[in-house]
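The structures considered in this document are given below.
Read-outs: derived from the displayed coordinates by stated rules, not from any lab. The structure presented is a predicted model; accordingly, all values stated were derived computationally and were not measured. Cβ atoms are built from the backbone, for glycine too; each structure is taken alone.
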Structure 1
């Protein structure tokens with residue numbers, strides 16, 4: 001065909017776009033993607049030495065927080081629940097859930113209470129009613145626990161005391177260990 005139609009000319013030699021423009025857009029998209037990936041890596045990696053502060057009391061993920069608070073609650077119940085029967089064995093078992101410095105302090109306090117517990121045949125059980133994270137880092141978490149304490153004395157029945165405790169747990173090779181319990 002000689003009428004000048006496209007079909008008669010074969011493949012088009014007309015430019016279909018600006019190759020420079022396409023390359024610039026592709027390069028810009030690659031730079032933007034690299035920036036997003038770099039920012040995400042920086043965010044996820046974070047810094048291991050971030051410490052909780054008043055402005056940012058929790059500097060760790062939800063999984064760590066929940067694990068530590070659950071451990072604090074479970075350990076506190078076990079640590080503060082003991083009685084006159086097998087008193088020393090119960091104290092020894094409780095100290096396995098603590099850091100060594102806190103275990104020493106706890107043993108001294110328990111030694112002072114032993115005579116009263118045995119003489120009055122006292123048994124106490126502590127139950128955690130609810131809990132929350134106060135501060136949290138990868139290595140240390142403070143949990144606020146609301147507790148019910150049931151104290152039974154021979155011949156006197158059982159009394160219930162409601163109180164709260166600020167429990168600090170520290171990460172160890174074997175999990176979370178209680179390093180402090182402050183009660184109110």
Structure 2
């Protein structure tokens with residue numbers, strides 16, 4: 001009789017000795033034990049590892065979700081500023097606000113450029129939620145650069161919020177790194 005275990009990543013049933021999970025394709029590393037000896041020990045280890053993986057996945061996805069908020073609020077800010085509003089939310093990108101101020105109200109073509117810039121941050125969020133480390137790294141770097149632009153012009157309240165958001169994005173990056181370390 002074949003022993004069946006749970007995949008540490010997705011929880012699907014896998015046969016002892018299988019090289020990868022048939023459901024999520026996670027590579028499996030089996031200790032050189034017979035299934036009967038490994039059963040009790042592996043059940044506890046798999047349960048613990050599965051719990052750790054789930055928690056790290058939630059943290060990484062939460063960190064990546066900040067990129068969606070940044071992009072969405074940036075688009076809203078751009079619409080407000082291009083339409084002639086004199087206020088905006090502080091969560092968005094400073095560069096999109098600056099472009100709106102430089103090119104003036106009523107210039108709806110600048111909105112397309114701002115949507116493109118915000119779209120890049122949406123992609124960071126999409127790929128970050130799929131646990132791609134590069135998206136966290138580049139997204140964080142661009143958001144830091146955006147915060148530095150705001151610091152240079154002296155817009156300190158949004159700089160503070162950039163720092164606040166970056167804490168959570170970096171927590172997602174750390175969780176993503178630990179997740180990859182645990183799975184690999």
If Rg and Dmax of the Cα atoms in Å, for residues 124-171 alone is calculated for 1, 2, the one returning 14.2, 47 is structure 1
Using the calculated result -14500 for helix-only ellipticity at 222 nm (-39500 (n - 2.57) for each DSSP H run of 4 or more, over all residues; to 500), pick out the matching structure from 1, 2.
1
Distance in nm of label points 7 Å out along Cα→Cβ at positions 116 and 164 gets 3.2 when computed on, of labels 1, 2, structure 2
Origin of the derived value 42 (percent of Cα pairs over 28 Å apart; candidates 1, 2):
2
For distance in nm of label points 7 Å out along Cα→Cβ at positions 52 and 132, which of 1, 2 scores largest?
2
When P(r) over Cα pairs in 5 Å bins from 0, in percent, for residues 84-139 alone is computed for each of 1, 2, which one produces 4, 18, 24, 20, 14, 11, 7, 3?
2
Taking 0.40 as the value of FRET efficiency 1/(1 + (r/R0)^6) of positions 28 and 148 (r between Cβ atoms, R0 = 41 Å, to 0.05) derived from one of the structures shown (1, 2), identify that structure.
2
Identify which of structures 1, 2 gives the largest calculated value of relative contact order in percent (Cα under 8 Å, 6 or more apart).
2
